[in-house]
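Trainee: Following this line, the structures themselves.
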Structure I
Amino acid sequence: MRRAAGPDWLVLTPAGVLVALGALFVAAPRWGAVVFGVAPPEGPALAYLRAIGLRDLAFGAYLVVLARTADRRALGLVLAATTIIPAGDLIIVALTAGAVWQLGLHALSGIYLAGAAAWMLTRNGRKEGTA
């Protein structure tokens, strides 16, 4: 497999954000809920937030591995599929009367992922500086 051509930061930026959010949800789930835009649950249900954090940590790691090992098309397709997450998050936060800044975070992450996916997919797997 070819390594993805293109700037690493394009993929490593959302990977880093996912790792940071995952760590927040695991270490301080109530704060994670506030950043996400929903009220934290109480009691045993709080464990779900930690589970979300672990999934964010794993997903961030997946992106790092893909950035280092996959070709541009595969990485672009994964980023495109990933736009489902911020779209769903935006809907959830909107339905729970999240703050404008929280809605903005989800919207911006979706726009970023869609843009990164489009950039990767329109480059046809070519290395930088080649025709």
Structure II
Amino acid sequence: MFDDVLLQCEQALCNARADTDAGCIEIAARKFLNARHIEVYGFAGSGFLGHEIQYRLALMKLPAIAYIAPLIQNSLAPLLEANDVIVAISISGLTRYVIDSVKMAKGSGAFVVSITPAGALLARIFDVNIA
């Protein structure tokens, strides 16, 4: 059973590597390193993933904070600037709360990294998508 679990993990990593555009990761990483603020937006299950991203960015000493409440996202997005980064997470790519917040953030000049399926509504308004 243990070997089966390891094989599944190995396959998942191989699939992730094959599906991920390394150029997008590099662009996002450069933006993260030069960001004044990194805000992570998600809702419901995607919000929990947002907290994990916040934690991992904090381990790299990057200024990240996750917001899962739409009211807070909508209140803070207009305050962002060109040197700020939004990480927008939506498992479906259709979450209206996240899409509305991203539109406001982009209107303020923030750079948007989305983690959503390619072709989804959210994926149409990103700067870089990590599918």
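Trainee: Here mean count of other Cβ atoms within 10 Å over residues 29-36 was calculated and came to 17.2; which of the structures I, II was it taken from?
Mentor: Corresponding structure: I.
Trainee: Quick one: relative contact order in percent (Cα under 8 Å, 6 or more apart) came out at 34 when computed from one of I, II, so which one is it? Walk me through the numbers before you get to the answer.
Mentor: Details: I: 34; II: 23.
It was calculated from structure I.
Trainee: Assuming -24000 is helix-only ellipticity at 222 nm (-39500 (n - 2.57) for each DSSP H run of 4 or more, over all residues; to 500) as calculated from a single structure, say which of I, II it is.
Mentor: Numbers: I: -24000; II: -15500.
Computed on structure I.
Trainee: Taking distance in nm of label points 7 Å out along Cα→Cβ at positions 53 and 109 as the criterion, which structure among I, II has the greatest value?
Mentor: Values: I: 1.5; II: 2.2.
Sorting by distance in nm of label points 7 Å out along Cα→Cβ at positions 53 and 109 in descending order puts II first.
Trainee: Between I, II, which one scores greatest on Cα Rg over 2.2 N^0.38 Å? Don't skip to the end; give the middle numbers.
Mentor: On the way: I: 1.15; II: 1.07.
Looking at the calculated values, the largest one is I.
Trainee: For mean count of other Cβ atoms within 10 Å over residues 13-20, which structure out of I, II has the highest calculated value?
Mentor: Working: I: 17.4; II: 9.6.
When mean count of other Cβ atoms within 10 Å over residues 13-20 is computed for each of I, II, structure I gives the biggest number.
Values quoted throughout were computed directly from the atomic coordinates according to the rules given, and no laboratory measurement underlies them. As the structure is a computational prediction, the values presented were derived from the model and not from experiment. Cβ atoms are built from the backbone, for glycine too; each structure is taken alone.
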